[in-house]
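Read-outs: derived from the displayed coordinates by stated rules, not from any lab. A quick note: this is a predicted structure, and the numbers were derived from the prediction, not measured. Cβ atoms are built from the backbone, for glycine too; each structure is taken alone.
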Structure P
Amino acid sequence: MKNIGFPFNFEDTYSHGKRFHFIKRAIEDYCRKKGKNKEQIKILDVGCGTGVGITFPIASLGYNIVGLDIDEDSIKWASKNNVYPNAKFEAGFLEELPNLTNFDVIICSEVLEHTPDPRKFLLLLKSRLKLDGIIILTVPNGYGWFEWEKLLYEKLGLRYLLGALIKLKILPVRKHPLPLITLNEKDRHLQRFTYSKICHLFNSAGLKVVGRGKAGLFGGPISETFLWWCRPFLKFNNWLGDHSLNFMVLGWYFVLKINITKIKSNN
């Protein structure tokens, strides 16, 4: 099926392409290990936004997927533009939608940092997962390069300087602007995670890490303005992420399973 979301060969300084391919591989690995085909598994994309970042691309591959977001405008846009019979969208909070349960795969990408109680949210995700299912979770480094770029961009007014340079055509601009991942302009980060903090959080929620990945090293509004077009840099940036220490990268990718041993020890 035609992909109406982000193209599979897309990349930027935020490593969005790298993140998507991590998610795609994790789903493929799950199907292979369980001996299931695409049509046999149920996927939930929590915090899907407009669907262009993950839900639509995954649906184009033939998987049955539900996109969920609390922002009604984003879900209305996604539903209006949805061309996939194997994809549907729901608006609201997961805890208020008991019908969304028993999933093989739950995707939670760049969502946990927006939640007031991350552990409670992880327990909620776990409750909607099959016992042998997986959670694919990505989270930004709360103290990485992006945070410094964002500070310079917003607090020192570089936003306006770079905007002026683009208008003067001194800096290149995308000929075909990418669709917005979300229409929710009020959403803000409520949490800042370190690598050790996020891993401790998984353990406290009864989840174990069975797969890991890392984003690139450099990324943010300044890097993106200057280097979005330079594919050799984007490729090198992702390589740097793979070979850098955890505290240095933009974010982390995880595949999680329910810790059955912990459940048995608690019974």
Structure Q
Amino acid sequence: MLLKRLIICLDIRDGKVTKGVRFIDNREVGDPVELARRYYEEGVDEMVFYDIAASAEGRPIDIEMVRGVARQIFIPFTVGGGLGSLADMRRVLLAGAEKVSLNSLAVRDPGIIRQGAREFGGQCVVLGLDAKRRDGDPRFPSGCEVVIRGGRTPMGLDVVEWAKRAADLGAGEICLNSIDADGARDGYDLDITRRVAEAVPVPVVASGGAGKVGHLRDVLTLGGADAALIASLAHIDGRTSRDIKRELRELGVPMRQ
């Protein structure tokens, strides 16, 4: 039986981890290196670090932060935000990250996915996909539109079609974030998660909406996700990954030890 993964997301702004609701009203919650070490010791399977302002501000990712994290943890971690070229991706991977997340860059230049997969291997290339609900709009059969630049710019792309294309280009994983659910803590968007998971042959990480352990159970079973990404449960509630995974196993979800 395929084991599910628990991933903690750390959104970085001005060198600090922040948490917002639907990409706005962010507040600081701590130092990324210190939090990474704590979450690693508490048993999380993987981590994701997003510099949420880098693309919008036109600046590169903080490589020293990546190196600092790599010195403290010994589990896979992904880095995204401010990546503008293969050279940027290489710097992040050489600094210690196992994966890079491409979002805005991939939409503007889809060929970068194929180039990255050929250069570093598809397992290193994650498509970060921010989805905005567009129910009833015939342009978006899945009910969701792709948006970039931290939710600022709609792209006129259907989420499922873009996910399929990215997988065809070589993306080894898709991290699907529902902007409408992000930080609201009312549960993941099960519908779009299931649609994407059924449409692509690569793992799908569900992001946006976790407010209780039952939400993770739902998206990992009913939503078909291979992994669940959390933020508020760790940053705000102080829940440990070890306890969350134990509860999920008690609910019948096969989690990594």
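Can you rank P, Q by relative contact order in percent (Cα under 8 Å, 6 or more apart) and just name the one with the largest value?
When relative contact order in percent (Cα under 8 Å, 6 or more apart) is computed for each of P, Q, structure P gives the biggest number.
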Structures P, Q compared on mean count of other Cβ atoms within 10 Å over residues 146-153: the greatest is Q
Note: Kirkwood radius over Cα pairs in Å, for residues 50-89 alone at 10.8, derived from one of structures P, Q, originates from structure Q
State the single structure among P, Q that was used to calculate log10 I(q)/I(0) by the Debye sum over Cα atoms at q = 0.12, 0.13, 0.15 Å⁻¹, giving -0.75, -0.88, -1.19.
-> P
